[in-house]
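Where a number appears in this text, it was derived from the coordinates with a stated rule and is not lab data. As the structure is a computational prediction, the values presented were derived from the model and not from experiment. Cβ atoms are built from the backbone, for glycine too; each structure is taken alone.
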Structure I
Amino acid sequence: MSQFIEIIGAREHNLKHLSLKIPKNNLVVITGPSGSGKSTLALDTLQRECQRQYMESMGMAADALSKPKVDSIIGLSPSISIGQHNTNRNPRSTVGTITDMYTYLRVIFEKLGERTCPTCERSVPPVIDKEEYEEGLGFKQFIHCPHCDSKLEKLTRSHFSFNKPEGACEICDGLGKVSELDLDSVFQKELGLVDDAVTIWKGQYRDYQLAIVKAAADYYGVPLDFHQPLKDYTDVQRDLLYYGVESEQFIAYFPDTKPPKQVAKGKFEGVITGIWRRFQEKAGQSGEAALFFSKTCPSCYGERLKKASREVYVAGSSLPSLTKQSLEDIRNWTEELPRNFNENSLIVLEPLLNELKIKLDRILYVGLGYLSLDRQTVTLSGGEGQRLRLATILGSALTGVLYILDEPTAGLHPKDTHGLLKVMKELRDLGNTVLVIEHDEEVMRGADHIIDIGPGAGKFGGNLVGEGSLEELMNQKESITGQFLKESIRAKSNRRTGIGKSLTIHHATKHNLKDVTVSFPLGTLVSVTGVSGSGKSSLVFDVLAKGAENNIDGCEKITGMEYVENVITVGQSALTRMQRSNIATYTDAFTFIRNLFASLPEAKRKDLKPKDFSFNTQGGRCEHCQGLGFVLTNMHFLPDLEVVCPACTGKRFKEFILEIMFKDQTISSILDMTIEESMELFKEEKKLAPILQLLCEVGLGYLSWGQSVTTLSGGEGQRLKLAKELYKQKPNHTLYLLDEPTTALHPTDVKKLLVLLNKLVDAGNTVIIVEHTLEAIRESDWVIDIGPEGGNQGGQVIAEGTPEQIAMNFSSHTGKFLKWTQ
């Protein structure tokens, strides 16, 4: 049996006939500069070929899954890929549901829950196997109160699920929140209907709606003056406009009059009724979704369950109160629980508790003890989601599997890297091969084997520049990573002290923040640090960013905002979910490129306009794939697969558009180019060159123009947003708030990004970054360390000062690591 996975002649994307051996049953790290070809090797070559061969072996048609460009791969294993992209956007999905820990708790509450009898108001203890059934009531189970013999419906595990009708709160359907329409955003009550009193009625659409309202008013004999301000409307006028002729509110005025059947006669739906209908039909994704806000459900107070289920207790805790606690606190609760029950109950409890403890321990290993079970999965960062899945996979006990992990340390404090490394080694020790795309130094030190791809990004990468252990890598002159790790770390000689003014948050209490008062010196590069879940993001984004928009929430006040003229927040959230949006369109570079092509003599001769060079509008695009370059093929029980469009062979455009060339390049070939490759092509274009320069400066030169922004990692998306904001930069004092901008960057690229951030500060701006990367923290002028731990054990300012001062603070976790590497 082969001891290696041998790849021969890989040439997918930028890989240059790469041949190498990956030792099996080892922890192997693939590293190299951003865009060098790491993901291409691990995901687009290895993972895809594993999937293809697996489908073939199962007798499934694998022709839809194209073979990667590689001569051969020998010694493949079944593979499981754990990436950064969170595809589950269901608001019902929580940490508890995806890990199954909520299911264990539901069973514990079904078997051991204590409730109050509604008749005698005395406590009904848990009853095991003494239910009676009544078929006429749909096999409902019943128990009897031991005090007054009242018959009570037994609460089963379904009654403790907010995803089932038996348990979900009737008002919010188990979501814990209800949507409300912000009427002030819809109506301007000081104005009349002809003056845009209804904000969503514009132009011809407004005239059309006014005609229907007028017909309705005439039908019922309701006087209506379009110039009259809404605030002066009578109740009947307001109900007609708001709710329409078929609403209960309006029919109450005319109970004997049948509503009109035709729009021309006055069948008016009502502004509010129409907005709600469209909102519900589109599942909250209508064009008017911005007019809504969510608030805590007034019935269940955000606890998602019906009243009866919320009032069941196990060892003094209700199920909703447990789900709000951190996983670390729940782990402590599981230790205390057996002391509250007798031997008979423990027979039921022990198997469940043991499984729950094992799951909790694995999640604590990977540094996620600060999460709560009710945390929605859609709010998890890419790194958090990946580590949660990694901890869950450990329980499967599979062997002989190739696990491919895409930067699992993203967003992880150095203190927690050790636990993550332990989990990856456990996976390896079960007899698996663990292949990790990673830049983290500690992970590299813990690896059995390192593969370094480089030397640069895009066409300058794709070569094997080093392999072996970390020590061997440092002695290989071609290895970019090895040479960087050999460099000695020097303290920054001159730290900026700022402009003498500060931005101060007073008495912040948002989430886990414990009455925090902290100052940010203006005119400096400030790092806010701390372990995962300590309260960094709460401080910077939930308090400071919202306070900057005059929305003071979670603190007493913020002083010093008068010295700042613009605030730009760049977070890790997805840029868009539209597959059509790519790097060129998102950065507005494509507008300039289309104008450039339309201005060429050949294009003018054919009377082509800029819109003809767009893949988003009809005209020049291929209509078979509608300009996407691929079509989806139905894989039945597998996800739909993207297949190159047979009509345009992936070129997106019709032949007559592809005949127009700029410096021997078509508009399609430019979309296939990387940003760095196109620098030479567009160096003389005054509007385009600055955008290209900025994108390269933030370390994104390796991306191709046509790459969909939905495929970007959180860090890449953030740097793309940053470059776009910098392109629109204003000369005034701007406050930049960045959420872990170094995510997914190789140490050499971190250096480039820091040069850019320093330029911003030197230009008279303030940059505040939430960061874990030691290189970025060392480069900062000022550091604010939040902690000491995550969740309830965090939320305090542990240390503040220069990186040198933080390194001397023994109570700071960040300081220990700065000290260790200084």
Structure II
Amino acid sequence: MTTIYVNPALGEDRGEGSQSAPLKTLTEALSQATSGTRIQLEVGTYNAATGEIFPLKIPSGVMVVGNESGKGSGILIEGSGDYLSASATPQRITLLLENQAELRGVTLTNSEISSTGIWLESVTATIANCTLIHNKGKGIYATGSGSPQIFNNLFIDNEGYGIFIENTVTGEVQGNLFQNTGYGLVIQDNAAPQISDNAIFENRSGVLISGDAKPILRRNTIERNSSDGMVIAENAAPYLGSSQDPGRNTFGKNGGFDVQNTSRVAIASFGNHVNGNRIQGNFNVVAQNFTTASVMTLYVNSTTGKDSNTGTQSSPFKTITKALSQAQAGTVVQVAPGTYTSANGESFPLFIRSGVKLVGNEAGKGSNTQITGSGRFTSPTAAAQNMTVWMENNSALHGFSVTNEEIRGTAVWIESVYCTVSKCTFAKSKREGVYITGTAIPEILDSVFSENGGNGIALAGNAKGEIRGNKFQDTGYAIAVQAQAAPLIVDNQITGNRTGIVLSGSSKPVLRKNLVEKNLQDGLTVIADANPDLGNDQDPGGNVFRDNGKYDVQNAGKFKLISIGNQINPTRTKGEIEYAIGPTPTPTPTPTPTPTPGDLKDIKGHWAEAFIKGLVNLNIISGYPDGTFRPDNSLTRAEHAALLAKAFDLTAIRQGTAFKDVASDFWAKAVIEKANRAGFLAGFPDGTFRPNQNLTRAQAIVSLVNGLKLTGGTSNSLLAYSDRAQIPSYATDAVATATEKRMVVNYPRRDLLSPQRDITRGEVAAIFYQTLVAQGRVQRIDSPYIV
């Protein structure tokens, strides 16, 4: 195989393309490449400024390779050019793959409006271990026919869709992570790809299947999307499992429905994890669970096994390493009690591949099932590391004791993936039990962390996920959260460590119902720009901080801590902390009254006066019978629904939700139903709407952007806000779009969005008015508070 080397910093396009004399541009390398050529990209940025001409086209049989282990870290292809598609309208794209072409290990961005990163048209091509980020339209567009293979990529912060598949495309989409994008996946027309082992989290919606599409879904996790998890429309009929081949997909915790079927086809679900109360439409859950007999299982026994065996229960392998090398997605590797070390033939780090579950002694939390060892592996974001286990997307580790005895050794490394670690024991590692970084969204459940030199769990980057039900004892820092990490930390027992929880950087963890006591130094230490969520009126913290050696809570950070519903002795704290006991009842709202004629007597000179008068004149918003408007009062979710009904055409686009806490005689029932059917408002995962709960500023913006189907923002838009780290992940795209369209109004400081604060009536008036300006329905108002 011929290899051409490219280095945008050191190369020259008149060079020979060797490792010692690389080319400068990928454009030149592609012009020279023929079938069988490998193009090796060095670290750098490949854009028009460095000489690239877009769109780039990878010829048939050519492979372009960057940093596969880092999923494109350090290798950015950024640009856009015109492409005349044979089956679609003219397009602006970054890169086009021909048949049998391959793209591996690059980061790719197309920042033009309605543009696409990678275009696949009637080809069988491979895209693997890449990062598709900040594309304005779609990360990957697959059209025509063909069978593309899309493996182990990251799709993050793409405005329209992560992957869009149409016409008669088949192929496979496996082991990818979709986060903070519009729709994670869209499959339409007669497309029928295999969709397996993907993690689809925190997008506007997870998966949309329409037309006559018949995709096969297996072992996907579709959770925490702000609207629906999966929407099935028209005549689509996804294959979600059978008795011989259960689906093993997980749908849960989505803002709308977990599954909504508006199609004309009755859909059967076999062997998927889905709550029947979170389904809308004709969706028949034939069997909720599946037996291990339907799952491929490999067996390992360090005492009786041999790696020359077949891996059956009667003929087990000797090493976990061997079993993992044989495991395919969907495989369970069942490990017998024993010691698994390099002396017994293990090779470290152990790689738990996408969709694979490694299972030991769950009942004993790894008792007598010990993995001890270390190997060097280069992290995409943290250089070379000593680690015992590396987790890939949608993998799982259950029931092991894991130790890394090397200096700076980590037992389990989790980076930019969704995975689950449960019922394990992490003890005596030289640095930490579990390290979580990048954009990882793991679940760390019901495990024990003991005698680790550095931390029990450390989180960095933009990591999120859940740390639930664990015990931390006699370790360094039980939990250390830094950078922009924002995990949910709930129901943990944190006792007898050097320090309980340490928060630094700009981290924003949510702490609920943790017991943090008898640690040698502080229970909770907050420094720098860290700002934890310690409870609110609707969701009190429920944490207990007590009997720690120095302070129960020490706030040495820039922000005042707000503690609601926690057990904290103020005499055992240091730094600025505001306390509240717990939630106060929200008063029953009064229906929005008929507008009061004449001037509203309490808005003269108010910063929002012009916006309020504008909406009053349009009969959208109104005052109270006493002639007041009360612009600084909060607004409930029910009152917001009433305003939406007055301001916008609430055309139904989906079936409504029967909210269990909205009574048939509730004053706002009709407008809540209309706003829900129109896509402006969704309920909560427990089937409630919470009509009397106050609306936050972030929720108001998301409601308007989602309901009006607005697009067009970029992450750069968020730089306008000094408190942008406080924007919930579900709201980042909507806030960016609203900012671009000048819908956002911030008083008294334009740079403070205050996204999680309850919105006031005056602020609602301002944002609604600016939304009408963006639609061209009203004249612009001059205000210094418009962002």
Structure III
Amino acid sequence: MRTKQIENNFVKKPKNIFFYTKNICFWGLIFLLSSCSVNKYIPEGESLYTGAKVKTIADSSLNSKQVKFLNEQLITIIRPVPNSTIMGFPYKLWLYSVIGKPKSEKGFRQWFRKRFGEAPVLASKRAVTINTDIISNYLNNEGYFRSTATGELVIKGKKSEAVYIAHVKPRYTIDKVEFVKKDSSIFSLNLLKTKENSLLKVGEPYRFELVKLERDRIDKVLKTNGYYYFRPDFLIVKADTNQNKCKVDLYVELKPNILQTSLKQYSIKDIQVYIDTPDSSGKLIQIRKGLKVFQPKYSYNPKVFNDAIGFRSGRLYSSQTHDASLSRLINLRNFKFVKNRFEMVNRSDSAQINVIYDLTSLKKKSLQAETNFLTRSNNLAGTQLGINWLNRNLFKRAEILKLGINTGYDFQLASKQLNTQLNNYFRIAGDADLTFPRFLLPFYQVRAGRNQALPKTNINIGYERLVQKGVGINIDSSKYRYNQYTITSLRGSISYSLRKSAAIEHNFSPLSINLIRPKNISEEFVNKIFNSTNIQDLLRYDQILNTRLILGGQYNIVYTPVQPIGSRHYFYLNAGVDMAGNMSGLVRKKLEDGSKRILNTVFEQYVRFDLETRYYLDLSHSIRWANRAILGYGLSYGNSKSLPNQVKQYSIGGSNSIRAFRARSIGPGDFNITGDSTAIFTNAYGDVKLELNSELRIKFSQIINLAAFVDAGNIWMAKYNEALGYPTSSTFGKDFYKQLAVGGGLGLRLDFTYVKLRLDLATPFRKPWLAEKERWVIQEIKPFERAWRKQNLILNIAVDYPF
């Protein structure tokens, strides 16, 4: 029995060692932080403010949940905010103090204090008195009429805490809302009409913030109907309370003694546009009644202002037209400054105003060069040099021509592949973009005042040349580099974009052409492929060898709803459809080999649907919960067995996708693309994609941000094709959820204002290529074992957030 007991103790010993070690480290850290006391940096006679506590004594009409919520709201309005802490230690204050007082305002110490530290927040009895009034005012403004608050400062040595007690009375609800009509004037009638969409609802709690929003809403409605000189503070909302029933009646009316000029509806007389001239000394051109354009020389065709400015002579002023016109002029990207003012026409009986725009042109032509060092999600790093030439106002109607050329070289930093599989890439590309601030379409006219931005037509022509360089091994085992193949891409498109509001943008490309042609395929590369025993290599080679023609069109919609003031919810949606070869397939006949061709080139035939949604929730001022879902589905037909490989097919994994897996290393389905050591091409592509991401972002300081994230997803083939060499399980089906890859990790983000550097450390939680009952690998996580870390930990280094 004694031997058995000793053996049992021996088995448990490693766990106890780990337990005690963890506790020793924890308490050691506490001791270290406590030894770095900040008390010595607090001036004599002062104390460090450590925060506030609020106790809410509420009426019985409030339940515990309401009291808790109210208590949380009161804490947020108390000022000042204490110094930031970790486990109670004010680390920023310590950094601020330990660096010492700077000798100048531009030295290192001053920069360090400003960037990493915080000045001590000292306690003040006066602040407690002010906060007591603030709490009382807040409660009354929220409808808890006749509520009061008290407060005191509790001092313990060099530290102080404020304690507040809020005595909360029952909350009043709205019993009646009445818009008072003082007379039979046109203004009184228009004011009465604004009641229809009132924010003040019977039965809702009274809130002063809602009253202010209601005044702003009424002002906005009136300003869309010609009341240019009206202001929200011309209105008063009177409250009549009933203490017995805790009800309040609201009366919306006009304040007395408001000037009649503020109660008139104004119409537009003249629209005057001054381009690079302060007065009317420039050349005058009038293209329609009321629109006058002054410019030193004929630089701009006045028709562009006829489209951009929504005001029309004789029509009522509208704030909606006002905002849309300013937005359009700015979005022309031709003017450095856009200033707008209004002048009343000097007549005693006048109810007219002139609209005046002062525009300062940007430089017509400009040349810009930029160089970048970049990292990609597939272990590639590289440099890129680009030169862009810009010509604004090409045809005198604010057209923009952009000519660009860029060249780059990508190389692999590290890889698990063999040395002979490390490829480098050299590319050179040129693009020409011509943008028109209008639709080049017949039978279309911009509707004045409706769209936030002018519609755009974009014509693009581009050429790219990509050279892949591989590694070969000589007989003496020395290495050499050689060109494996070259791919050229010639593309062109015409597209239209229309932003109907601040929330919705449409993009439509009726014609898009992309001709992809291989060249200079080396014999050594061909031999390397045909010596491979993996069918995927032969299929990928077939894709490289063939000339491909993509002839189609796309439609895309972006929806970003404008969030109400104070909202914690943010939403984004991007949806689109991409079709190729459908019209060509109808007019071209099949040849003997069953294919359809244009200029002796087989064209691709497919349809592809894409959807991306994002949802953000601000849990607090420093914590945001970010989520993203990506759905993609492509269906090939006719000439195509699958979506065009690498060009239109989906891939998954990498620093902006599932970060626990390397780029293009997942799928399709449960196929292990990286598991076959005989494969030359180890990049996975598919016709169907599902990706889900969730991330908790924590703002630690101005520079340092932390994150915890979970990613999941996979790709699949849309339909089974034996010729592609994938198993049937690679096809999308009812058991797709069993093939999801899952990973997660922790992130560090460094915000340097202009650049956000992101470091995400991730590990797989679920590997879809393993046997079905063995795919979850969380239980195998062993961070203290070097072999496990080398095989499973992936550090993603990138710029900006993944979504």
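I, II, III: which one has distance in nm of label points 7 Å out along Cα→Cβ at positions 220 and 708, as calculated, at 4.7? Of the options listed, only I reproduces it. Of structures I, II, III, which gives 2, 9, 14, 17, 18, 18, 13, 6, 2, 0, 0, 0 when P(r) over Cα pairs in 10 Å bins from 0, in percent is computed from the coordinates? Here the read-out was taken from III.
Taking mean count of other Cβ atoms within 10 Å over residues 196-203 as the criterion, the largest value within structures I, II, III is that of II. When helix-only ellipticity at 222 nm (-39500 (n - 2.57) for each DSSP H run of 4 or more, over all residues; to 500) is computed for each of I, II, III, the one that comes out at -3000 is II. Looking across I, II, III, the calculation of volume of the Cα convex hull per residue in Å³, for residues 108-571 alone that yields 308 traces back to III.
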